[in-house]
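Trainee: I've put the structures underneath this note.
Read-outs: derived from the displayed coordinates by stated rules, not from any lab. Only a predicted model underlies this, so the values are computations on that prediction, with no experimental measurement involved. Cβ atoms are built from the backbone, for glycine too; each structure is taken alone.
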Structure P
Amino acid sequence: MASALSLDQVGKIGEEMGAAFLATLKKQAPDIESYAKGEGVKMAQCLATITSLFAAGTIQEEEAKLQLDIQKQAARAVLLTVEGLGALAVEAAINAALGVAKDAVNTALGIVLI
């Protein structure tokens, strides 16, 4: 049965995702810190919303995956505006950040979202 992420989980995941973004992108763009942390928090909040809606039965697996894809595209758009970052670096950072949240989110949902 699906469950929502707790506020503590969301905060922890947001920090960890921001750190993963930062670790992956810092070499290419030294001034990336505020963007990395911000995108980590936004992505964690999106994942929290997805888990809440899924647990409540408001959305199904297909829509949950679509919502995650929309958030990934938004993060990609923001990070690509930073000078020095290319598409491959941004994609690697998004994958690293999602890797941090994978177990908690997939366990909460009871499906493989990430």
Structure Q
Amino acid sequence: MYKNNVIFHIDEQDKVGLVLHNISNLIVDLGEGNLNIEMVANGDAVKMFARSTNVFETTLKELAEKKVVLCACANAMRDLGIQKDELLDFVTVVSAGVGEIVKKQAVGWVYIRP
């Protein structure tokens, strides 16, 4: 079965709600079984994955349960002083957010940056 491969990019904390809403809408529109979705956060947006003050935890967990891969950029984490153990358990750390996006686009993933 063919699946649409989509990578969402976010680097601004104030766009988190918009991106999460876009992902949820895409799943409803095309169907969970027809998609591979990854969301890569770098820059300030990495803060959305921190456990301490996470107003998005419920939505992020629901997306992770739908097999959306949630990635945090290690470079941004270092710059912001965020440690891996401070992140929600279902978040994957990638060495470089931009590098992850380039790898996915090189194999045909659709890039979306709301």
Structure R
Amino acid sequence: MFAEGSYDQRLEIISDFPKGKCIWWFDQTDMRRAKEVLGDVCCIAGNVPTALMTAGTPDEVKAYCKDLIETAGAGGGFILTNGCGIDHARAENVRAMMEAGKEYGVYH
């Protein structure tokens, strides 16, 4: 399910989905809170901002992704992806996001 915009106020409501039956792809939701509320219910994904992908530097993208992986990826159940659109993202920023996933997104 794609959740455009912020779903911070709806996390408890959507936690009623049957366990393991849904992946929530967030655009602008607080991923720390999403992990706390939904982490044992479903997989969460998303939240690399479009603005960062279009106007940020590769180092900024990689740092953001590292923090996102550490926040939302702890214990598994997280997919690193963009928040919404990626149409105008800089190619070097897409590469930086993929590199961050490979470097920091390994579950042990």
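Trainee: If relative contact order in percent (Cα under 8 Å, 6 or more apart) comes out at 39 when worked out from the coordinates, which of P, Q, R was used?
Mentor: Going label by label, the one that fits is P.
Trainee: Have a look at P, Q, R and say which one yields 26, 13, 10 for semi-axes √(5λ) of the Cα gyration tensor in Å, as calculated.
Mentor: Derived from P, not from the others.
Trainee: Determine which structure produced the value -10500 for helix-only ellipticity at 222 nm (-39500 (n - 2.57) for each DSSP H run of 4 or more, over all residues; to 500), calculated from the coordinates; the candidates are P, Q, R.
Mentor: Q
Trainee: Going by mean count of other Cβ atoms within 10 Å over residues 10-17, which of structures P, Q, R comes out largest?
Mentor: Result for mean count of other Cβ atoms within 10 Å over residues 10-17 over P, Q, R: largest is P.
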